[in-house]
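Down below are the structures I want you to see.
Values in this text are rule-based calculations from the coordinates and carry no lab data. Not measured: the values here are computed from a predicted model. Cβ atoms are built from the backbone, for glycine too; each structure is taken alone.
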Structure P
Amino acid sequence: MTAEPFQPDGDAYRSVAPPPTGLLDVLSVSAMVVDTDGRIVFWTPQAEELFGYSAQEALGKYAARLFIHPEHLQAVVKLFAEVLETGRSWAGAFPIRHKDGSSRLMEFRNMRLQDDHGDVYALGIAADHTLLQRVETDLALCERLINQSPIGLALLDPDLRYLLVNPALERIDGIPAEEHVGRRLRETLSLPDVDTIESALRQVLTTGTPLLDQYHVGRPPTDPKHEHAWSLSFYRLEDPGGRVLGAATSVVDVTERHRAAAEADRARRRLALIAEASTHVGTTLEVERTAQELAEIAVPQLADVVAVDVLDSALACRRSRRPDNGPELFRALALKAAHPTVALRAADPPGDLAAYEGDRLVTLCVHTGRPVLVRHVGAHDIPRIARDAEAGSLLARAGVHSYLAVPLIAHGEVLGALDLKRTRNPLPFDEDDVVLASELAGRAAVAIDNARWFQSVRNTALTLQRSLLPNHPPHHTGLELASRYQPAQATSEVGGDWYDVIPLEDDKTALVVGDVMGNGIDAAATMGRLRTATCAYADLDLDPGAVLQHLDKITCDLEHYIVTCLYAVYDPHTRQCRIANAGHMPPALAGPGKAPTLLDLPSGAPLGVGGIPFETTTTDLSPGDLLVLYTDGLVETRHHPIDDRLSVLLGFLDEPDRPLEELCDLLLYGLRHPDDHDDVALLVARAR
């Protein structure tokens, strides 16, 4: 029996027929045909491979005698007869004898054939039973793995259309498996980088190199409000012959890992923010600067718009019992935004005072001393956040969607509030943000508390100091006078520097500059006592050396104070100035046509040493001559030799006809540094 080969139209066939698969080659399915006598009349090359007999060895031979064991011969003959007589097919596993003598179990499919002449034959299709079992097991295992795997799996053809999707992928993207089949990849993916994924898949199809663990983040249709993460891997699929079948994609949901990593990153950023606040908030003892540093730290890591408001009573260091539901008066200290926004116009400008009613959230925050959190700001929340209706409209326009107010508490006292708003940051404030904001507010509150007390004490010190100094000197015959007092910039304590101008008989004038070593209220009080004593002794018209002698005795009776002092008396009729020095800086003398110089005076011992006489020196003052008396805070620094600083002082006196008020400012601003730790008394006299 011969088989006529199929001869289709070659070009038409190739244009529509799919390429052959290699599955039959893997199974090595063989076929043979026997006639009614049991002789083999058709034998395929696969049968030769399966049974071991070539076509020449098998054709014309009795099939049963060739490869059936004698003990199975009768059963096989009976089955063969039933197939030919009844036409019923038979299928099953049966042991055969291989050419090499071994016994092998084969899977058979037997059926009756009839040709166009009416002749009957038996067709036997056989395959190795062990191989078939292995293939069936592999298929079953693959099916179970695909259907039961928690990993999303998909098979795609070369055009990236779905061929198969497992239940896990159905759960991930929320689309039933049957709705995947035939659709393109981009029609089902909700990831923003779907173009990148398609490009990667095409690269895998082209090169055959897998791409593993590609990280992608998006919002699936099943949970559009939350961000999810997946790990995608791509593989090329080939049949045993190397033909590209398409691509396989595995999708692992790594959302929990993504969220844990995001939370760990947030925790690291919080710690970094707190560490930064430790070094950048409270760098000065200035309330406004400290508040601004807090606002700059909080933007944009914590909020888009930040305001720092302090209770006006706290800023004035007044402890007052606040009503539980009444209004509060706030002073805005700092305002900061991460980007240009109309929300800034809704806030109080730094320095302004604003009254907030008891129903406002910032007022509630300072009344309760607890954070106030509004995760999602609605239309009904805006009026409780804004100071008025216009500000509320601006906040709504700015897109404020989340709000947080945290109290500024130091040593148990509520000083004000840290006000936080989010506009562009899509995430609402949460409890972690409350903890972070409270930590920042607590650190800043201590610095603000220190700064407000520093400023309060400093203001008190300045008030006391200035109250002990003379007012603008009245008119004095033969003299033009100007004076300045400048407190230390780097300390809040009162200094002991002073100057005085005392009118005497016969048109004479006493000029005094002194410095009580040390600072504090005691130093200021000592300075006040010595100034009073100086005025009393000056009225006695004593010699300058004698005045210092009396002041020395008084100072010795005081508690461990050393005082330097320069006392001078100018007589406009003789144009002479008599000067005595008690350990003080030498005065400077300048005049028209004269080089500025330091008067060479006996330095003398400071007041309080006791028992040492003071000499009086007489100096002529011509009309236009300048006499500059000052304390050491004007010229002494920690970084320059005193001689160099005195030379600089003399350099500023090169124009003796300069207006005295202008000269005082020039000396202060030219010689003083903002970080100087000593106060300055300056007295300038010009002979007329």
Structure Q
Amino acid sequence: MTSNDEDIALEQTHKVFRLFESMREQGFQIEEAAYGPFLMYLIQMGLVQEFHFFCEVFRKWNPRLISRLGYYEMLLWIGVNNEEKIREICNYIALDDGEDKSNLRDNCLLALCESDRKTELLQLLEIVDITKLSRPDYVANIFKSFGRLLLESFAEKFFVAFKTCDCEAENISKFIFSYVVSIPNLVVEDVVSKFKNFHAKLEVAPSSTTYEELITYCCDSLEVHAALDLVDEMCEVGLTLSLEALHSVLHATEASFDFNLVHRIYSVICHHGMKPNNETFRIMINMCAKMKDFKGAYSMLEDLKKINLTPTAGMYNAIMAGYFQKKNTYAALMVLKQMKLDDVKPDSQTYSYLISHCDCEEDIIKYYEELKCFGVVITKQIFMSLINAYATCGQFEKAKQVLSDKGIPVKNLNEIKSVLVSALASHGQMSDALDLYEEIKQAGCSLESKALKILIEHFQSDGELGRLLQLLKELKGLEHWVDGCCRVILYCVQYKHLSSAVDLLKQLKDELGDDELAMEVVFDEVFSLIGESEPTHLQIGLDLLRVVKDELCLTPSRKWLDFLLSACVNAKDLQSSLKIWKEYQAAGLPYNVLSFLRMYQALLACGDYKAANIMLEQIPKDDPHVRCVIKACQKCYIVLDDPTKKKKKKKKKEGKMRDEE
């Protein structure tokens, strides 16, 4: 149920009731996994009567749910802002009347914590002894709320209370972790520092669980160095790191592109006698291959065999992919040879890499036949590789014929067709690509976003704006739409469709909201294109600058003005050069050496040598590169009198003087 229409919600609620009744009649227990999301929906919709009706039904079916339903009731009153009911419940649970009341109190406290109801929470904590709460995870939620509400003095007070009542050290460590990671706007370094300080102050040692949770927290923020420091500390005090936590560190290292840390991680594994599995080695070998440390990758393969683990095709595939990325086809093929020597069967990914990098039809056929002989499952990646390989070799008809293979699963057909569209468009076969695109649409399917963006990118002639805008509408997902929109904007700039470019820029700004950095990146590309284009593109650049300032209310960046000044040089437009020069000051951008050099070049290109000489005096000439640029500009733009003409002129003058004599 997702509708926000109350009439529809009530209709669906009735259907849910019938479903619950049916479950009950068939002997099923109505567990929280079933009723919880439903009650949360009623709370979200503010359907108070319906909420109470269902709670009464659930209580009737299972009286043990009374305490847990109190949690949802508190959330309901908080959701509809019924302060009187909230106070009524708080007053009720403040009275200590036995175990049932205790369970209800736990659940209501949990609801208050999750809603960050500071006033009620603090009032209850004055009369409720949270050290007697029945579940540690509920207590952890209270400490999370302390963190979110910046209630450090309360957190410290209750840490001490739990320490005094001989609470298990592992639970206290869990509470400390819950508190410190919930504090808003705290950098990872400070979170780790607070975590350690509280443990030291309470003389409680962190548990394996909280160490690993903190390591995972660091990894989620891609603070891999901090995570590794914690791994070292953990191992030094004799605690064992789980493989799951180790893999989270490895995945974070990959995500942060800090591949060289793999050696430090491997050293920790060896030094502390950890027991990595095949997946551990696959990730590490993959990182070695990504940073082109093939010696290290092969070394890990050898170490793997020493501890009686069997190498997998995925490990060799990682090395093969690294060699192919480095354009070292010979070494990549040697990986295949090594796989066979080590009795490791190549898989579909292996042959996908091999086929993708074939540069002739004979090799494509050879590997395709070989994979069939090995009994390798022909996956969608294989079909995609065949299409791309044939297209690269110029065999476009063979690329199209791949679609007729009866082995293609129906569920993958549209995705594979999209790859064919991309391959055809990328290799200049736009007519065929568009025909296939239309065929896909007529079949009631849609092109994959990646293929749509490739189509947009490869329109190379004017007059296609309407089709491009249609393709843009078909892109799904904000990220894909933004990327496609940028490409259409560049097309508009290239072919001087100013009004369409402006409309798209406004749409883009609306979609990106306050993300000025993303807009700046878009304009970097736009003005870069203008700076590198023909002189006639200067005017659209000046018009876009006006739009940036007046309609989009953005301040021009130094890059944009630098590119525009370069366009002024190409166009040899003195007035526009002077106008752009003033824009630096208007945008609050101090002139630097590059600014002076560009303007010096512009003045020379426009033939204003006097102004250029004045500008030259302001350029620092300590740097030899700057002096080289100045000389290059002078050589390119200063037109000296032809020496041969001077010589002829001198001879003519001398001849005239002799005649007069």
Legend entry - Ranking P, Q by distance in nm of label points 7 Å out along Cα→Cβ at positions 90 and 298, the structure that comes out highest: P
Inset, instruction - Using mean count of other Cβ atoms within 10 Å over residues 378-385, single out the structure from P, Q with the greatest value. - result: Q
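Can you tell which of P, Q yields 2.6 when distance in nm of label points 7 Å out along Cα→Cβ at positions 186 and 274 is derived from it? Please list the in-between numbers first.
Working: P: 4.7; Q: 2.6.
This figure was derived from Q.
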Inset, instruction - Using mean count of other Cβ atoms within 10 Å over residues 290-297, single out the structure from P, Q with the greatest value. - result: P
Inset, instruction - State the single structure among P, Q that was used to calculate relative contact order in percent (Cα under 8 Å, 6 or more apart), giving 7. - result: P
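Out of P, Q, which structure matches 136, 68, 61 when Cα extents along the principal axes in Å is calculated? Kindly include the intermediate steps, with their values, before the conclusion.
Values: P: 165, 57, 49; Q: 136, 68, 61.
Structure Q accounts for this read-out.
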Inset, instruction - Can you spot which of P, Q the value -23500 was calculated from, given it is helix-only ellipticity at 222 nm (-39500 (n - 2.57) for each DSSP H run of 4 or more, over all residues; to 500)? - result: Q
